[in-house]
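K.L.:
In what follows, structures are represented as structure tokens.
Quick note: the coordinates plus some simple rules give every number you see, no bench work behind them. Computed from a prediction, not measured in an experiment: that's the story for all the values here. Cβ atoms are built from the backbone, for glycine too; each structure is taken alone.
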Structure 1
Amino acid sequence: MTPKPGYKYVLVDFALKNNGYPNGFNFNPIINPKLKDADGYSYTYSLISGSVPGYFGGTTIAQGETARGKLVFEVPDKQSTYVLLVE
């Protein structure tokens with residue numbers, strides 16, 4: 001699968017630690033993560049993420065525990081600096 005014209009795929013490999021949700025943090029790749037570029041635009045994950053080994057799918061992270069995985073984002077070619085936001 002190729003990105004649409006003028007876009008590229010960015011693979012993000014990250015770890016997420018639950019430091020404050022005593023009943024667990026419910027991570028959902030459809031809702032929680034966004035990749036923000038230097039211009040302030042945010043992008044949601046690409047569905048091709050599910051085909052990547054180590055895909056970070058939906059899970060509940062217990063308090064004090066860490067989960068790790070990968071997501072793919074489709075972003076404009078012109079950008080090179082991003083921040084991953086998980087809310």
Structure 2
Amino acid sequence: MSGPDKDVTTPSFDNLLLVMAVAFAAPFALGLFPRAKLPSVVVEIVAGIVIGPSGARLVEVDQAVHVVAVSEAFRIRYPLSPSA
């Protein structure tokens with residue numbers, strides 16, 4: 001059935017926006033502490049644990065977050081360019 005009678009929900013991108021903001025801000029936050037010798041990916045992972053369902057529960061894994069997570073995992077597992 002198609003048309004205006006069909007109940008279609010629009011996905012919310014609030015959780016995805018928060019995840020992207022944290023991922024964008026992590027390297028800048030690391031730059032505030034130059035003596036900390038951590039890769040930015042470590043800060044991103046720790047921040048993700050803190051804001052995610054295992055921590056403060058600020059972010060829920062909804063459809064948008066799940067799609068981005070799966071596509072990034074696929075991109076990491078099967079890169080387009082061969083590694084040296």
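K.L.:
With helix-only ellipticity at 222 nm (-39500 (n - 2.57) for each DSSP H run of 4 or more, over all residues; to 500) derived from the coordinates and found to be -17500, which of 1, 2 does the value describe?
P.N.:
Of the structures listed, the value fits 2.
K.L.:
Going by relative contact order in percent (Cα under 8 Å, 6 or more apart), which of structures 1, 2 comes out largest?
P.N.:
1
K.L.:
Out of 1, 2, choose the structure whose coordinates give mean count of other Cβ atoms within 10 Å over residues 31-38 equal to 8.4 when calculated.
P.N.:
2
K.L.:
Let me ask something else. Suppose you compute log10 I(q)/I(0) by the Debye sum over Cα atoms at q = 0.12, 0.24 Å⁻¹ for every structure in 1, 2: which one lands on -0.51, -1.18?
P.N.:
2
K.L.:
Thinking only about distance in nm of label points 7 Å out along Cα→Cβ at positions 23 and 39, which of 1, 2 has the largest value?
P.N.:
Details: 1: 4.1; 2: 1.6.
That would be structure 1.
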